[in-house]
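Throughout, read-outs are computed from the coordinates displayed, never taken from laboratory work. The shown structure was predicted, so the numbers you read here are calculated from the model rather than taken from an experiment. Cβ atoms are built from the backbone, for glycine too; each structure is taken alone.
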Structure I
Amino acid sequence: MRENLIAEKSKQFAVRIVKLRRYLADNYKEWVISDQICRSGTSIGANVREALRAQSDADFIAKLHIALKEADETAYWLEILHETEYITVPLYQSLNADCDEIIKILTAILKTKKNNLTK
């Protein structure tokens, strides 16, 4: 089921984001953006996990919408870290590709769920 795919991918991404936060703190003493990206990047998976235990279709959709918004915010912080040269181009490209994939999967799940509800 696609929800399992997104649960695993969002969890793996959260682990990468936590490691990124540690790297930024240890190497640059950068706390503000690293805290922001850690919050949004780990929130994706937390909201996906909540969606999997949703009490209704509306609750499921609401939780996945929050996950999608958090993924978009994370993409923003990745852009900032890249443009301020806190992270290398290859690291940015790798993290951004993962984030973009998560956004696409969440968008597809939401579209499918909404279409199934209208039938």
Structure II
Amino acid sequence: MPTDDLQTLFDDASGHLALGELDHAIVLYRRCVELDPDYFDAWHALSMVLLKTDRLKEALGASLQATSLEPNDLLAWTALSQVYVRLGSIPEAEDAKANSRILALGGKILRPENRT
């Protein structure tokens, strides 16, 4: 759970995003993940705004971090799929989309260390 200051920073970033001030949003979302590397919402939001600004390799890194933190988040897998499509990495995009379908049907994604 983010601190009040971190939540305020995240909310400010989201406000900039809503106003179309994407570069400002990126700076603030990056600050959020610097302060709390486990802040899933900030990683996910950062990946989306990086995708919007065509910073695809950075978006990929943020999306991978988001799915690592929350492997059962449907939107995170959908976002990762979108990033891979934009990068032209179709097999990886299809794999990420398959994970989002599993989640949409009520399944769970197991982390490698939890697979038996």
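Using the calculated result 3.9 for distance in nm of label points 7 Å out along Cα→Cβ at positions 61 and 93, pick out the matching structure from I, II.
Numbers: I: 3.9; II: 2.3.
Structure I accounts for this read-out.
Comparing structures I, II by relative contact order in percent (Cα under 8 Å, 6 or more apart), which one has the largest value?
Between I, II, the highest calculated value is found for I.
If Cα extents along the principal axes in Å, for residues 45-100 alone is computed to be 26, 22, 13, which of I, II is the source?
Working: I: 43, 14, 14; II: 26, 22, 13.
Working through the options, I get structure II.
Suppose you compute distance in nm of label points 7 Å out along Cα→Cβ at positions 21 and 37 for every structure in I, II: which one lands on 1.2?
Corresponding structure: I.
Upon calculation of helix-only ellipticity at 222 nm (-39500 (n - 2.57) for each DSSP H run of 4 or more, over all residues; to 500) from the atomic coordinates, which of the structures I, II produces -23500?
Comparing all candidates, it corresponds to II.
Given that Cα extents along the principal axes in Å, derived from a single structure, equals 51, 22, 19, which label among I, II identifies that structure? Spell out each step's value before the answer.
Working: I: 51, 22, 19; II: 40, 31, 21.
Source structure for this number: I.
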